[in-house]
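Below you'll find the structures, each written out as structure tokens.
Each reported figure results from applying straightforward, stated rules to the coordinates on display, with no laboratory input. Just so we're clear, the structure is a prediction, and the values are computed from it rather than from any experiment. Cβ atoms are built from the backbone, for glycine too; each structure is taken alone.
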Structure P
Amino acid sequence: MTMRVECKIPLGFPDVMVALDGRVVFLELKVVRAGAKVALSPHQIAFAHQAGEAGIGYALLVHYWPESVMRSIDTDVYGYRANRVVEVAKRGVNEKPNAVWRIGDSGGLQSFLKSV
């Protein structure tokens, strides 16, 4: 059986939508392995800016996993709110995050998302 599914999602649309406490939060997910640069497209930056201006829940989550660290469990996730995305695009992970937690710490993630 063959089925065609059409999906027209605009450029820059975040990777994940999460329902949390009766509201939707959009998440853009990135991984940084070398250097500090977080690869964000102009469309992703624009979406974050527009979401922030509209009061829509949005977060950029950056898994910072330097090449010198062997196991991912020894790494951190940096959480940024929508109003910080332009600076993250410029400064990468050198931009101070709104929150930091260990990769496996779901409590840290939930706490951050509730604050977005």
Structure Q
Amino acid sequence: MVRGEVAWQGFPKTGGGMNKGGLVAEVAKRTGVSKAEVARVVDASIDVVRETVVSGERVTLADFGTFERKHRNERIARNPRKPDVPIVVPARDLPSFTAGKEFRAQVLGE
């Protein structure tokens, strides 16, 4: 396959995955809606998920997964080159995604 050529279902054969442009193109192809309209819907969907998670609420998409904000406590880390010097990693909130049962089963090939 020539570099830049697209393989099955819009995924690059090199295992690079799919970016937002690829997602928009695939949804447009499957639904018959224009790429511009699909791009607006995808952008709006991502914005809603982002704003909801930032506000501390969770977003659950049935059979797909859950996006949420998770808190990580402060902890002590070590530099392997200087193990006697502790490094304090501050507490922080991070976005998190947990795959749903059906999605997880499909990935595992069950």
Structure R
Amino acid sequence: MLFLMLVCQDSVPVPAPSGPAGGDVEQWVTTMDGRGARVTGDALASDAEAVAVRVREDQLQVTEGAFLDTKGALLGFDVLQCQDMADAVQVASAHPLARRCVLEIRPVSAD
């Protein structure tokens, strides 16, 4: 099953980590790529660089800035290949940013 994992800034203050900020994300990427649990992923540019696109009554509308009004900024994403949601949760819990961010996991619809 495919899952989208969104890496979001937590709106609840988190104590500073004792080790390097965020841990070793590259090591997590290498490990999960090696296991076949990670398909792709990357960090995202800031909300200020986003645009929202709509077409209404055949008119293109482009709005600068992020569309989603979230509690925390959307920092990045990963596409995971896991057996089920429980497996995806295990993969996400091993991500270093799980200790200071919120990782939201959604199954990709098979329809």
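One table, with the values for the structure above:
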{"quantity": "Structure (P, Q, R) behind the derived value 19.6, 61 of Rg and Dmax of the Cα atoms in Å", "calculated": "Q"}
{"quantity": "Distance in nm of label points 7 Å out along Cα→Cβ at positions 59 and 75 - highest-scoring structure of P, Q, R", "calculated": "R"}
{"quantity": "Parent structure of the calculated result 8.2, given that mean count of other Cβ atoms within 10 Å over residues 51-58 is the read-out and P, Q, R the choices", "calculated": "R"}
{"quantity": "helix-only ellipticity at 222 nm (-39500 (n - 2.57) for each DSSP H run of 4 or more, over all residues; to 500) from the coordinates reads -7500; which among P, Q, R", "calculated": "P"}
{"quantity": "When relative contact order in percent (Cα under 8 Å, 6 or more apart) is computed for each of P, Q, R, the largest belongs to", "calculated": "R"}
